[in-house]
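Colleague: Have a look at these structures, which come just after this line.
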Structure 1
Amino acid sequence: MEKDIKILAIETSCDETAAAVVLNGREVLSNVISSQIKLHTIYGGVVPELASRKHTENINPVIRQALSEAGMTLSDVDAIAVTYGPGLVGALLVGVSEAKAIAWAAHKPIIGVHHIEGHISANFIENKDLEPPFLCLVVSGGHSHLVKVVGYGEFEILGRTRDDAAGEAFDKVARAIGLGYPGGPKIDAVSKTGNADAIEFPRAKVAGAEYDFSFSGLKSAVLNYLNSCEMKGEKIVTEDVAASFQKAVVDVLVEHSVHAIRETGFKKFALAGGVASNSALRTAMEEACKKEGVAFYRPSPILCTDNAAMIGAAAYYEFIKGNVSGYDLNAVPALKLGER
């Protein structure tokens, strides 16, 4: 029997301070997340300097709690994993510095993990049967990627956003219609009572790049609609604007995904990232996959948000391949998927 691998994972790429202990890449023994949403809501979005300071305050207690809930000490884990990019440079540096210090003090190997690889790997935690190859749609505040997952830690990007990511568009539109931060969950909730066909917003396509996304024009269309209503003295129905905007985003994401399914012939499709918790997207994508005869996978909402369990899952497959980092590991805020 092969030895069980226990990984202590750390995630501090944006505004969640998280730590987890993951067994063999699939079983979560603990998953602790300290959110900063209340702090940043005051400012209408994440303030990088404040996020970094809060990570510094929270990281040791969060790690201690993760180890305690797993019933372990540092001597019991086999490796330390940490997100080293992409993300906010100050926030990343807190996690990377902590991971290197722990790894040095406890004489453990360190594994640098790509944040998006973590999101994709979240699907392995609850779907024990899922193995590459499969297609994955990664949608979050900073990223919109359509990816071929050809192996563990091996990716081929089919399409990416050319401007605003889906989650970024959600946040900006939510702010414009008075819902505040964080935009994604609030638009999702409000849309349930709105008419998604009330307003016809554009569905952008990128010439010469059939899988790429563009949401900047959609965001501008919403702002123009709001300004037009104000100038004409027409009533703005927030629920209808939110629902119509959300439908436009979901339609584009699903259309591109279905096109990729048909063109590649893949029989497995997964969602990942913060926007993967959006109820309209989950429902629409599940129905599309069923129609196409494709198995559909998605993490629970708690594993869609930034968390350390997904980092531990990704790290396990890097670890067994021998992909460990040195003490020169540094934060790389603009790290591209597939780079190490």
Structure 2
Amino acid sequence: MPDVVAFGEVMVRLAPPNFQRLEQARSLDVEVGGAELNTTAGLVRLGHSAAWVSRVPDNPLGKLVTNRVREIGVSDQFVQVTDEGRCGVYFLEFGAAPRASSILYDRKDSSIALVQRGAFDWPAIFAGAKWFHVSGITAALSPGAAEVVDEAMHAARDAGVKVCFDLNYRAKLWTREHAAQVMELLLPQVDALIASEADAEHLFGITGSDFTEVAKGLVARFGVSIVAGTRREAPLVWRNRFAAVGYANGETHESAWYEVEIVDRLGAGDALAAGLIHGLIDGDLKKGLDYGAAMGALKHTVPGDLPWLTRDEIEGAMQGHGLRIRR
């Protein structure tokens, strides 16, 4: 059975090449991606077993998604193929300073958005698992999807499986008020919370002079054991500094900083989540932050949402290996 189970949507990603605007495009590059799948893929690249739980339409786009899931080594044994709904799509425009990159969603009434309680046999899915990973994106898809996230979290806790939740607030998917209302119900069931300081303030009014104060506020409010986040300095669209930070048991830990030349920043936070869970499987937050920062930094250098990385290069980045060509 898988070490880690994740639940969420995967969409087909269409992006114009060469920094074109959508209205200029004559062709589109095709990738697939979704927060939870990206994270399980990263865990597989680190040597863990992982399963992605979802629903996809019984058509060629659904097959495109599940083919890519299997290609990167994630189990699709709990993915339901259905005649209900469609495959979500998103369009990505790559920007360059001073124009930011942007995303246009076309995901209404996707197969997973139409899910209802009782669709999945969660006790069977969680048998033997160590961690369950899900994000606020999945809860934002529909009231039914939010209820299934809640159902899955309760089942995970009943099975002794720890829960990692990436807040991942998306203003294009739901309002601040609705998101806060749902999160107030979900977060008390979470063990490890990935959240930005900006989202903590925007959704819950939790503020502080630094990450530690905000993390303490989230722990006090929701009872989570661990709070983790991303450190990012972004002087230019395609050049950033990137790191990870986490708080648990009254202590704050930080990773090393990485200078990042960005090829594609989509999925970097999900790669960080994979490294975090990798460390937490061993009960080691600092290890999780170190792996997460290295994975997130490296993911910036890989086209597409999925972290096509190797453990050797992840650990090489952690050890400060240089940029000479490896022959």
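A short reminder: the numbers here are calculations on the coordinates, not readings from a lab. From a predicted model like this one, the values you see are computed outputs, not experimental measurements. Cβ atoms are built from the backbone, for glycine too; each structure is taken alone.
Colleague: Match the computed value 25 of relative contact order in percent (Cα under 8 Å, 6 or more apart) to one of the structures 1, 2, and report its label.
Modeller: Corresponding structure: 1.
Colleague: Can you say which of 1, 2 returns 13.9 when mean count of other Cβ atoms within 10 Å over residues 42-49 is computed?
Modeller: Computed on structure 1.
Colleague: In terms of Rg/Rh (Cα atoms, Kirkwood Rh), which of structures 1, 2 is highest?
Modeller: 1
Colleague: Here FRET efficiency 1/(1 + (r/R0)^6) of positions 2 and 26 (r between Cβ atoms, R0 = 41 Å, to 0.05) has been calculated and equals 0.50, so which of 1, 2 was it run on?
Modeller: Considering all the candidates, the number was obtained from 2.
Colleague: So FRET efficiency 1/(1 + (r/R0)^6) of positions 146 and 306 (r between Cβ atoms, R0 = 25 Å, to 0.05), computed for just one structure, reads 0.75; which one of 1, 2 is that?
Modeller: It must be structure 1, since only it matches.
Colleague: Tell me which structure, out of 1, 2, gives -10500 once helix-only ellipticity at 222 nm (-39500 (n - 2.57) for each DSSP H run of 4 or more, over all residues; to 500) is calculated.
Modeller: The structure behind it is 2.
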